[in-house]
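Each structure below is given as structure tokens.
Just so you know, all these numbers are worked out from the coordinates, no wet-lab data involved. In this text the structure is predicted, and so the values were computed from the model without any measurement. Cβ atoms are built from the backbone, for glycine too; each structure is taken alone.
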Structure P
Amino acid sequence: MSDTVAAVVVTYNRKELLIECLEALRNQTHKPDAIFIIDNNSNDTTPELLLEKNYMSKLPEKDVNENQLIQNHIFSLNTPNEKIEINYVRKFENDGGAGGFYEGMKRAYEAGYDWLWLMDDDGIPDKNCLRNLFKYAKQETIDYIAPNLLDNKRVSHFTKFFDHTNNNILNYYGGPFNGILISRYLVKKVGLPIKKFFIWGDEIEYRNRIVEKGFITITVKDAIHFHKRTGFKYRNVPRVYYFTRNLIFCARLFKGIYRSKTIHSLGVCYIIFKILVSGVVNLNFIQVKNCLNGIYYGLKMDVKEMQFEAINF
């Protein structure tokens, strides 16, 4: 089995975190062959910092209405004589995490890499993360390998699962786009994320598609990937329009593979109801308005057409 690995990192206006993530990738004991940095049109001088840190050889052009690719290489920190290819993609518009992963995965797939390692700019893999993930990539039946996510206090997101087993792996799907390693074969069969999701829910839809296709998904205990928890209270939902709209998108596309479609849809309705009630009780009428808009467009838009585009890329 071939073993080339391309890391795909999506970033927007978090240049310091991005550099920390990239340095962690360079420090891997099993180095990635390439890094695709997908910059969603950051305006915080991300390109300038990447140039200063030698990840880029030049700055992208300004006021260009198309995505720009700048290629370079940088040396591994763990094995200093080995190069890592750098592909910096400066997007001319911000289409969110969903659009960023669509772009990065498509480019890495078309470049011929055998494995794609996916993460946001605020994910920091432990130096042995890729090595410990890749032990299971050698098994021909496994195409989706997730790391053990730890928050800032070094507490696992999956403590309730790992506390009940001595095994190093769980038959679980882990955290999509939070350090997962997926095979080229999986991308070929499942397709890419739906870029029009923008943010919040794209990873759920993509995970559902993977499970519906029958792929084995595992989470590896000793493959550590640091990523703070991103939970929130319903009275203050970030990006409530996208959250509500995309919950409905996911429910409409869900085929009932791991729970009944009816129960899944009722769960979505309950979450949205709590958001609306919270907005009314707390007199947060902007949240109520955005939630209602999310409901409207979640029911109105042709999500099957959106998924068709992602599958037939």
Structure Q
Amino acid sequence: MRPRDAAELLLLAALWGASFLFMRIAAPQFGPWAMAELRVAGAGLLLLPILAWRGELGALALRWRAIGVVGVTNSALPFVLFGVAALSITAGLASVFNAATPLFTAVLGWAWLREPMTRGRALGLAIGFAGVVGLAWDKAGAQSGAGDAGIALAIAACLVATLGYGFSANFTRQRLAGVPAMALAAGSQIGAALALAVPAALHWPATAPDATAWAAVVTLSLLCSGLAYILYFRLIAAVGATNASAVTFLIPVFGMLWGGWLLAEPVTGSMLLGCSVILAGTALALGLVPRPAVPARPQ
């Protein structure tokens, strides 16, 4: 990985980690539905001209139905659910739960696409999910004043969101192989915006959000979604999908850093331990942990 690629990987992790911070700022004033709609609509408007400039609008027109499914399960639904979570738990904790995405991806790949389940992968999944359960049980990172019901809803929302990400990854591999990445990125954001239009209109905030909330939504849309997608697909092209997926391990770090620095959110020992367990299990499940070679038997 060249220094430029490494810098782009860090920037991408910083942007996606910051998205949890901006959702914490925007969700209380916009509500989850309107916030998610503005986020995907703005990102789609940014990416669509780039798609046209690349001459790839035809790919979007050809596969719009399947791309629309990805828009709902990879953007519309998760963004609303993380918006719900932002009302009761900290940005850092939400970003840690987001790290469970590869675990759900692996489980669904095994159950749905019949991917092999080795002992190492099964052990990694068990370790990773143990970290998730431990965090949920400990309720580390809950906002002060949030009741048990609100915290439970927030944790469930995060896990369903990551399940949506896992479904989308496997669906894309099965149904959208060969589709240009920018067509998938732009089309999914437009599809998500269309899916959220009516619910967002019905749940539009009665009181006008302030300038800080608007700034958070604009940043979510243009930087944490639009620019982040461009960086992500540049990295896939430059260093490959496996190396680009390393961003998963960096997002919780930035999520906790941003939340602690700008919102004075506590970063507890339980959060750090849970994050470490989840990421260790993920690395093992993805085969990123080298295992010692078995010596050959003498003939």
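Quick notes on this one:
- Look at distance in nm of label points 7 Å out along Cα→Cβ at positions 184 and 200 for each of P, Q: the largest one is in P.
- At a computed -24500 (helix-only ellipticity at 222 nm (-39500 (n - 2.57) for each DSSP H run of 4 or more, over all residues; to 500)), which of P, Q: Q
- Origin of the derived value 3, 13, 20, 24, 23, 11, 4, 1 (P(r) over Cα pairs in 5 Å bins from 0, in percent, for residues 48-119 alone; candidates P, Q): P
- Highest-scoring label, criterion being FRET efficiency 1/(1 + (r/R0)^6) of positions 152 and 216 (r between Cβ atoms, R0 = 25 Å, to 0.05), among P, Q: Q
- Relative contact order in percent (Cα under 8 Å, 6 or more apart) - structure with the largest value, from P, Q: Q
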